[in-house]
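Structures incoming, each one as structure tokens.
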Structure P
Amino acid sequence: MDCPLCALPAGQTLWEDDRCRVIRVDDAAYPGFCRVVWGEHVAEMTDLGAADRRHLLDVVMATEAALRSLLHPDKVNLASFGNMVPHLHWHVIPRYRDDRHFPESVWSAPQREGVAHPAADPVALARAIDGALYPGGPD
């Protein structure tokens with residue numbers, strides 16, 4: 001199998017558990033861009049059981065909450081396509097009114113040069129994801 005999400009280098013991983021991981025996307029225009037990648041090679045949300053679907057969406061929401069608390073974007077975009085890479089994953093993208101593509105998607109034509117916004121510290125982001133998932137600490 002030649003899946004780029006199955007073969008990701010460990011250095012891109014910000015947070016992980018036994019079912020999924022959050023990776024940093026190397027995109028200078030969107031330094032807070034993350035992907036939440038399901039660990040098994042499945043293509044669709046309905047390939048997962050109900051508990052796994054809830055867990056994956058909980059991690060997506062925790063990643064959004066962590067990015068919001070650390071970066072204070074104007075908006076956060078969530079997307080799950082899989083058309084190019086049919087391995088279940090979610091894009092979590094902090095957006096700013098002055099970024100290159102706003103209000104369009106990051107995959108559309110640029111609207112302006114755009115302002116560079118700072119990235120979150122990877123350790124702080126991992127802690128914030130944990131804090132959003134486990135507010136009282138892990139059980």
Structure Q
Amino acid sequence: MKVQVRRIGNDGMDCNESFPVDLIGLTQKDILTFISPFEISAKIIRGDDEVLAKITAKSRYDATCGRCLEATTQDWSTEFTLTFDAKKYSEFIEMDEDIRQELILNLPAHILCRIDCKGLCVDCGVNLNTQECKHKHAVPSGTGN
């Protein structure tokens with residue numbers, strides 16, 4: 001996303017762009033695979049000494065649940081703000097690399113198919129979301145129970 005600094009008006013500037021999935025640099029070995037482009041929306045505001053970009057990014061990914069090992073497809077979004085020195089960037093601000101780094105930093109650390117996923121039985125391996133077994137199980141943490 002390239003922004004011409006002098007085009008930022010008093011009310012700021014809105015920018016929308018679609019980034020291809022390969023911009024991030026994830027591989028098939030990573031825990032998730034984005035299946036739709038990143039839709040980037042930015043509100044860019046210029047102050048006396050700095051330019052602020054308030055960014056929202058959205059996409060969709062395929063992954064494996066960390067508890068039950070089932071495939072899951074989920075929507076994903078994140079918000080962050082980038083700050084640039086207005087004196088250093090007097091003509092153009094190129095944000096692609098900054099956006100790429102923020103997207104990576106905001107990837108989910110632990111993926112669940114759903115918040116109340118029961119996981120697998122540690123004794124017999126049954127998916128406790130779909131079947132019951134004869135073993136006693138503790139409720140996984142983070143389910144609110």
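Just so it is clear, none of the values below were taken in a lab; they were calculated from the coordinates. A quick note: this is a predicted structure, and the numbers were derived from the prediction, not measured. Cβ atoms are built from the backbone, for glycine too; each structure is taken alone.
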- Between structures P, Q, where is percent of Cα pairs over 27 Å apart highest? Q
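When helix-only ellipticity at 222 nm (-39500 (n - 2.57) for each DSSP H run of 4 or more, over all residues; to 500) is calculated, the result is -8000; to which of the structures P, Q does this value belong?
Attributed to the structure labelled P.
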- When P, Q are compared on distance in nm of label points 7 Å out along Cα→Cβ at positions 79 and 111, the highest value belongs to Q
- Message: Quick check: 3.2 is what I get for distance in nm of label points 7 Å out along Cα→Cβ at positions 7 and 95, calculated from one of P, Q. Which structure matches?
- Response: P
- Task: Work out which structure the value 26 belongs to, where relative contact order in percent (Cα under 8 Å, 6 or more apart) was derived from one of P, Q.
- Result: P
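Given a value of 0.10 for FRET efficiency 1/(1 + (r/R0)^6) of positions 15 and 119 (r between Cβ atoms, R0 = 30 Å, to 0.05), calculated from one of P, Q, which structure does it belong to?
The structure behind it is Q.
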- Figure out for me which of the structures P, Q the number 3, 15, 22, 23, 19, 14, 3, 0 belongs to, where P(r) over Cα pairs in 5 Å bins from 0, in percent, for residues 55-126 alone was derived from the coordinates. P
